[in-house]
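Structures for review follow.
No lab work stands behind these numbers, since they all come straight from the coordinates. In this text, all values refer to a predicted model and were calculated from it rather than measured experimentally.
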Structure I
Amino acid sequence: MDRHEKRLVKIRPAFTAGLRTLTDGLRLHDALFLFLGRSESRCHLALQTDQDPATIVSLEYSLLAEPLIKRDVLPAKLRINGSFFLYDEIDLASRNGHNAFTHSILFADGMYLRLRFSDVSVRLVEPLIHAPAAVSNRVTSRSA
């Protein structure tokens, strides 16, 4: 068991139901990053699993702080074209009886995301219709 796995065992009793769903059996490694958005004190992250059939994982965090987003944290020679979920860590800091969780995520293209939150909601969505490539490319280029 590595350092992070030991830490998860120790802090697991403080996990909310949503955080347990996120950490228990949800396989996000190699999931494709689709979307990161915000509405007031909530942050929305959407990923598409690489499993067959593909599933959209919708994560809605109740934020306690501004999201930290860094680009190019990996050396260029280690980056892969495409935002695929590589690695994540969850941690807990308790202050004055209040729990603050942190979810740190590294993507294959070198993007790093850190979210500080009180709870997370996890929804699995089965895609019914995919947007045509032209629409997907237009949405991506507008956000750049």
Structure II
Amino acid sequence: MPKSSVRGLADLFWVLVRYYSVAAVVAAVYLGLYALLLAIGVHYYVAIVITQAITIIWAFPVYRRFVFRSRGALGADFLRFITVWGGGMVAGFLLTPLLVEVFGVDPFWAQLATMVLVSVLSFVFHRLFTFSKKSEPSKSEVAP
């Protein structure tokens, strides 16, 4: 295997380690807030909206800086992040009620199951779209 392939696999491995380390913290905070809202009687659907809005505020800079180490334009990165995050949010809005209403799964566990699926897809889309190296300015575009 060429050295560049080994290096590429090693880089991918460490991005995955960083991604799932941060994702675990994001998920813990998200689920803690979600559980709190459920416990005080907020409907599970409303709790998803509130929790999503609060979580995205701090998730973006953490994923951008520590996971993907993006040097792309902040505004453009944020718009792409919102697009991918929004796709995950829509998945949550569709899958969680499906699991709760059709299959009788507890809302907390339904949301957790949805998050596991969405996390895999989110990693792929964040890596290839949100924080892709193509979205960063090339050395020729950066002023000397």
*Figure out for me which of the structures I, II the number -5500 belongs to, where helix-only ellipticity at 222 nm (-39500 (n - 2.57) for each DSSP H run of 4 or more, over all residues; to 500) was derived from the coordinates.*
I
*P(r) over Cα pairs in 5 Å bins from 0, in percent, for residues 91-130 alone computed as 6, 17, 17, 16, 18, 15, 7, 3, 2, 0: which structure among I, II?*
I
*If semi-axes √(5λ) of the Cα gyration tensor in Å comes out at 26, 17, 16 when worked out from the coordinates, which of I, II was used?*
I
